[in-house]
Structure 1
Amino acid sequence: MRVAVIAEQFLPHMNGVTHSVIRVLEHLRNRGHEVMVVAPAADPLQLVPTVEALDGPAAGAPSLTGVPVHRLPAFPLAGYPEVRVAGGSVQRLRKILTRFGPDVVHVASPFVLGWRAIQAAHQMSLPTVAVYQTEVPGYATRYGAPFLEEVLWQHVSTMHNLATLTLAPSTVAIDQLSRHGVERTHMWRRGVDAGRFDPAKRDEQWRRRAAGDDLLIGYVGRLAPEKQVEDLRVLDSIPGARVVVVGSGPDREALEKQLPNAYFAGFQTGEELARSMASFDVFVHPGEFETFGQTIQEAMASGVPVVATGRGGPIDLVDQSRNGWLYEPGNLGQLRASVEDLLGDTTKRTAFSRAARATVENRTWSAIGDQLITHYEKAWILTGRGARMRSRTAF
């Protein structure tokens, strides 16, 4: 099978969308399928489309060496210079897809580039699988433009309804899409690397360096308004504990002032992130606009109980009174009480830790990847091409 992957964001910018795209590419290649990526150019001086071969080792995925990546000229997003928005017309996307000849088009977190790709694929009668990963309309209020939320939802609805089918990572996300008129939605969760994220990677030396003898309250993610990291200020004065913030973003300077006692560890990935995650005592996820919550799964795989807001993706991931607590959105007193409950009870924290690991250790990317291929088959059948795809695909 030939799969064209359209990535709204991609390397070298690493975020949730990029991470899941890399995992998808790895799985498809391991299953013997041919893949190609279309993504924004990383170089701000690139003015024409280019094609490059992916450097697998540099991407932390040696098996992806040589994957062709079509880079389209892009401009930086205001406030996020590392995030680039690709230009390129529908006609340009049609030319790229025509040359590759995909059996299915996978569109990761579509909004600008992805929308053009969906239109191009639709004009070519190609099956498209749109993966809903980012609640962009919800960001409007956080960024001071609530009047844009409904307009953005109309765009999301139009875009996803033109796709053959839409995959969403949680029951909350599916309900949300349904309320806004999106049809043909299916559940597709995310896997977690329980080999990389492992309780055995807890590092006492790193803990002492970060917080002395204090317990660690951890956060991992982008430092931006939609993540609501400032809510952690109610945890910054808990006796015997220290907030540890892992991540980068435009709000770091402001957050350092709001959380004067916190330890800011900067952006981390790979084994460095796995060590930090396993070294936390409690993981906190304050953002209310997450369609899933991959860092929650990574914390659980690391054997760390979770306290998260009771909105969005965390509702599916956190099992109340077993592997963590959900607090009422906006109720920061309840957030603090939930964290203090776990910090103050070693026996409970240990039990939650074991349950957290057990919750996710079988959610492998291999199993999740095979589910994705099944969704590709569904999309193919919906476009009336079932027999041909089966003959071209080695499942």
Structure 2
Amino acid sequence: MAQNRNLYRLTRFILLRVPYLFRLISFLRPTRKKLLIIKADAIGDYIIFRNFIEQVKTSTLYRDHEIHLLGNDLWADLAREVDGDRITRFYFTRPNSLYYNPRAVFKLGWQLFTAGYNVVLNPNSTRTFITDGFAGLTAAKQTIGFESDTEGIELKFKRKTDRFYTRLLQLPGNVNFEFYRHRYFFETVLNQRTSVSQPKLELGVDGHRAGIIIMAGAGLANRAWEPHKFTELITLLLEHTTETIYIAGAPGDAAINQKIIAQFNTPQIVNITGQTSLTQLCRKIASATLVIANDSGAIHIAAATGTPSVCVVGGGHFERFVPYPESFVTAPVSVFKKMECYYCNWRCIYTVKADEAFPCIGNIAIADVWQPVKQLL
């Protein structure tokens, strides 16, 4: 415990103090027409954001710049596949794993500093301590981000990392949906309207659709619809369709998915949990007839590829990620039971067990989900 505390203190020192040292010596380093975008969060966030890369690359301000991206290695293979022709250099990391790894933080920070960026963009309206630190370690001439809330960073650290930015945008009160937040950021920074109307992910799959994909994971058990409800939903699917049902997810979802699969003995159900790369899973989703999932990356992939989907939605970030606005042609069908405590940023006012769904999700009945699913079969 003491060792971890010391490692964190050293990481904190690197993130808060070393940026000032790097800025002092930055005159020794040549700056080039290079722009770094910091977007190191989850898969769904990348899907929502990625179409704006092309807007930056072709913009009047930055079309003569190399575009580099600091991302999350959860989606590294997909980014290289679909954005490799737009991004000159990628850096991939797992931000949450770095707080107790000062060596890795300094190594990446040094790489960013020596790259000589003249512009850094952090389009996240909810900033984090670790990515703010990397923004500072670049010692770029111009660093632009959002004013940010304090959901992802303590106020005492935010007050310090605010100083790493040369410009902080205030998010308008009427801009809530995550895609619209990104569009506001890039249109403001680029000083031009963008042509991106909704997330799109083109993977070159043919128009043939087959199979239903179910993803029962949600990162945290509290945010996931209960496994026994997915089991009963699958039972209904087996009674109404001959489509193959694929149970998918990351390796961390294996235990939950195995509980579901163990209730069946039919070749119509195929377990592909942890057996695909993200790119392969995206292609699977793009050619599926239907996706059923919690509020997760799979829903945003389905929307971006035009695949019909049904999403079980809780109240923590309601209307920020889902439901999608009705104007979106490929919007998922969102199933929810609204409560007075919605918009809590997942700081639930109820006491639940570690493996128990938050009430805003647990209150959603099987019939509530089955109704839109049946209509889409």
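FYI, it's all coordinate maths here, none of it is from the lab. Computed from a predicted structure; not experimentally measured. Cβ atoms are built from the backbone, for glycine too; each structure is taken alone.
Brief remarks follow.
- Structures 1, 2 were compared on mean projected area of the Cα convex hull in nm², and the highest value belongs to 2.
- Comparison of 1, 2 by mean count of other Cβ atoms within 10 Å over residues 189-196 - largest value held by: 1
- Label whose coordinates, when Rg/Rh (Cα atoms, Kirkwood Rh), for residues 181-268 alone is calculated, return 1.16 (choices 1, 2): 2
- If you line up 1, 2 by distance in nm of label points 7 Å out along Cα→Cβ at positions 5 and 365, the top spot, with the largest value, goes to 2.
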